[in-house]
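Below: a set of structures, written as structure tokens.
Nothing in this text is a laboratory measurement; each read-out follows from the coordinates by a stated rule. Source: prediction; values computed, not measured. Cβ atoms are built from the backbone, for glycine too; each structure is taken alone.
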Structure I
Amino acid sequence: MSTNSMIGRKKQYGYQLNYIHWDGYPSGVGKTLWDLYHGHFQKDVEKMMHVLIDEHPAGWSEICDTDFNLEPGYCYPSNKPEDENRPQCYCHGTRNDEPNILTKPLEWCEWMYVIDETTRYIEIYDLRINKHTPVYGCSLDGDEPNWKAIENGTIKEENDSSEEE
């Protein structure tokens, strides 16, 4: 079963959001966004958001455990070994879905990750609990969050001392 999520950027009056079908929990999509920012995109948050949202406006099937050095594109099913680690978007490859940029969370999504490109701050929303208040937020340039603690609700904000081990 999939865990649906959304990634997006803060806009002057709301959000610009993109859907992700698989692995939307914090230790999936949250960690992947962190790793992409610190690794593949070398802390260029504008480039990262441009690729994830602007270049792939139909959304994503999968970004976790993929190699962004490979050209994104939907290729399921495929018997080609090189397709195994390809980021799977809905607008390239064997799918050519229309752009579907959203301004508010979808009712059936469980998690949302909103990045402020100016401040390099990520807010994480557990949409099952509250669609308007993040459960966690931190600087992308700070220490890596404890993704499982966010997922389990045992850490609420950056530097929260109530984290359970």
Structure II
Amino acid sequence: MSVAWSPDGACLASGGGGRGSGEIFVWDGHSGERLHALSELSEIVYALAWSPTGAVLVSGGSDGMLRWWDVRSGECVQVRRAHQRTVQSLKVSPDGSKLASCGDDGAINVWNLTSTEHLRTLRRDRPYERLDITGIRGVTEVQKTTLRALGAIESPLVPDIQHAP
């Protein structure tokens, strides 16, 4: 499902799987020899990205999780929930400090590549983003709740103050 060259071009990582389990292989880019097999995964691997040093490989899978792998030892060193559904793509920033993950849930998450800290979520507008439904008539409370969940806003109504003549 995914391949990624190490920054120095010496290794190629491939990820995939099937029947509810995943696998990652790390190959020697020159000889084609398989260097590592990371196959104890419960999800199919859809995305891979290397750290700038080539010491860490990040995988994203069908379970919505990101996994940071120490390439030398083959050990998973960190697991983070990234998306509600499948992680579709991973990209490292040009300066090598951040990782962006994109998922089926429509979100883009930005991570500190080294600390694995989540930095921010980017999301396109929902269908009713910023639609003002203040004072709307002809809809039920359930429908209003649904509209708010889809991005609509509702300001609290301030009662008119009647001034005595």
Comparison of I, II by relative contact order in percent (Cα under 8 Å, 6 or more apart) - largest value held by: I
If volume of the Cα convex hull per residue in Å³ is computed to be 159, which of I, II is the source? II
For mean count of other Cβ atoms within 10 Å over residues 77-84 computed as 10.1, the structure of I, II it came from: I
Who wins on mean count of other Cβ atoms within 10 Å over residues 29-36 among I, II, i.e. which is largest? I
Please state which of the structures I, II yields 6, 22, 23, 18, 14, 8, 6, 3, 0 when P(r) over Cα pairs in 5 Å bins from 0, in percent, for residues 93-132 alone is computed from it. II
